[in-house]
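Engineer: Dropping the structures in below, format is structure tokens.
Please treat every number below as a calculation from the coordinates, not as lab data. All values derive from a computational prediction rather than experimental measurement. Cβ atoms are built from the backbone, for glycine too; each structure is taken alone.
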Structure 1
Amino acid sequence: MAGATEGPVREALDALPLVDHHCHRVVTADLDRAGFESLLTEGDVWPGVSPFDSPVGVAVRRHCAPLLDLPRHAPAEDYLARRAALGGPEATRRFLAASGTGVFCVDTGYPPGPAALPVEDAAVYEVVRLEGVAESVAAAGVEPDGYAEAFRTAALAAVRRPGVVAVKSVAAYRTGFDLDPHRPTAAEVTGAAARWLAHGGRLAEPVLVRHLLWTAVDLGLPLQLHTGFGDGDLRLHRADPALLTDWLRLTAGTVPVLLLHCWPYQRRAAYLAAVFERVHLDVGLTLHHVGPARAGAVLAEALEITPFRKLLYSSDACGVAEFHHLGALAFRRGLAELLQDRVDADELALPDALRFAAWAGRDNARRVYGLPGDAPDGD
């Protein structure tokens, strides 16, 4: 069995310039141990429990150490010392280059800032986080009865910036998806705005989150939705993408909806992608946290019923550039193993496997976001 280490599918994926349809900016400054470890985990760093002693930490030491001219499995102390000696900018350059990514779509909402990555020979696009737009409107001062129009105007201005290809919502964090799926009335929005504006802070008013999701539909751009796995601010059971079913039914035929990350709900996301025309998914973030050793298992569940035109690649890399390299490596190896095994078992023809690999790694994102260079359907 060719598996992850050899075969034509692996060769094709290794050579494919990926489109990373969802990621974040990285820290290029030098990092001490505490700073690096804080970026290595979705949780907190607890006394006596180092993130290096977790699946993602082990994967960093195994797969990232050689790019710093260290042996595989280098101890954490050696890894951090070598990274510091090279300097943050050089380490970042090495990992971004090693990812083999040709296009980055950057969520500029976290950390806030421009869609900038220190990469050469790659295109960088912006994804606008709508909660940030709403919170800026509130901070600037607006009356409750003017909130809806002010938010719409600000969102339109944001998506008309050069290089913007999508919008994103973190409703999963703020309220969860167990919301009334219907578009709120103008009176409901005004009343909710009065409640929110009275105390300010993050947008977590359920009616206004519903309004934000429907405004995203009106904007007409692809909508990315965080689902599943995230940091401790999340209530995981409320981030189940299946809770979106009624809303997806009401918005069917409008904008593409990209379900991000999904774990541990990748099978439920697959169901949604299988029954709703405009729903797509990825398992980004998950792949670098489980590492190349388990990426194939996660992808296998995601692809049990997902149409091959519906899977996209993302790293969801944030903070440290190691995650760009790890995410790409895990995706390439996991998908190659999955497809090559099916070819070897005569469950899939090699030309189809190569086509599906290119779709998932590059062409599906090009098609959904209208990026240059998409191959026509069926090619």
Structure 2
Amino acid sequence: MADLKRTPLYELHVQAGAKIVDFGGWEMPVQYKGIIEEHNACRTAAGIFDVSHMGEIDVKGPDALTYVNRLITNNAANMAVKQCLYSPMCYADGGVVDDLLVYKMADDHFFIIVNAANTDKDFEWFTQNAAGMNVQVDNISPQTAQIAVQGPKAAGILQKITDIDLSAIKYYWFDYGKVDGIDSIISRTGYTGEDGFEIYVNSASAVQIWEKTMATGKGEGLAPVGLGARDTLRLEARLPLYGHELSRDISPLEAGLDIFVKFDKGDFNGRAALLQQKENGVSRKLAGFEMVGRGIARSHYPVTKDSLEIGRVTSGSFAPTLNKNIGLALVQTEYAAPGTDLAIEIRGRAIPAKVVKTPFYVRSK
């Protein structure tokens, strides 16, 4: 793994006994004590995640809003300063370049979070689309670290080391504050289905903030969480993963993300293709399922109905919170309705499954 990148927290993960894997060109912890234990810690207490591998792109200039709105399918024109926005970003044919978070820093300044494995590709796409626009686009990923603290006790733990009132930050909003004396951007966002925060700091301060948060949460059940439980947490909450539920070949409408495609805002990359999909109806659709028979569905496993292949699994796992085997699959639209009986091909055997409503898990408010 000599050529792989490392986050500023890599050595801490090794010291904690984490199992390290190659994830999108990064050496990342897949688990520490175990995926189920880490998953449950996040659901019942709190989990801390190193997400410093994610990409950060800064957009500034008089044309910043026009530029961002042309790139994304959602509508940034409705954002207030200090608000966050989730959106797919599409090619002309409606396929997805990436899905991302947009932070509005000022009327002429947006801070955009992209997926780690897509950072270079996305920055090139951002640069191509900046032609003729009065904007400055910078990849600030190397100097930016990101730490997420998620779970029912996340706010209480972070509040002890933060100088701002976290209860004043609404869901999908952010503020500026100090965490253990370090200047930070603190947003009430996450990828787990739980309440929680994501903290952006300069890379040099990541170790200090991680260690301080861990020490503060020690008596509260705070646990470091690797990529394994991050995946099971997001799957239970039906949050898409690029390369699985979204891709160059899977549009936002096929993925069931219609709410994030704003046709009335004017032109944007992929609008014509997506509008045609909307008017004609999509021929395939993302559906959630539970296994009825024994077995765990994995990505790319065939989905069948009466022995005919009707789609493929995009993600599948044991769900610790539900004590069930669940998954998401892109199937022919007529088979995507909850209650539909299906089968998943697992090692040559057709294992019964049933389409269910999603998200699989919704936290109690």
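Engineer: I have -5500 for helix-only ellipticity at 222 nm (-39500 (n - 2.57) for each DSSP H run of 4 or more, over all residues; to 500), calculated from one of the structures 1, 2. Which structure is it?
Structural biologist: Among 1, 2, the structure yielding -5500 for helix-only ellipticity at 222 nm (-39500 (n - 2.57) for each DSSP H run of 4 or more, over all residues; to 500) is 2.
Engineer: A value of 25 was derived for percent of Cα pairs over 19 Å apart, for residues 62-125 alone; which structure in 1, 2 was it taken from?
Structural biologist: Only structure 2 yields this read-out.
Engineer: For the read-out distance in nm of label points 7 Å out along Cα→Cβ at positions 6 and 262, a value of 4.3 was computed from one structure; give its label from 1, 2.
Structural biologist: Here the read-out was taken from 2.
Engineer: Supply the structure label, taken from 1, 2, corresponding to semi-axes √(5λ) of the Cα gyration tensor in Å, for residues 54-205 alone with the calculated value 27, 15, 15.
Structural biologist: Label of the originating structure: 2.
Engineer: Ranked by relative contact order in percent (Cα under 8 Å, 6 or more apart), which of 1, 2 sits at the highest value?
Structural biologist: If we compare relative contact order in percent (Cα under 8 Å, 6 or more apart) over 1, 2, the biggest value is for 1.
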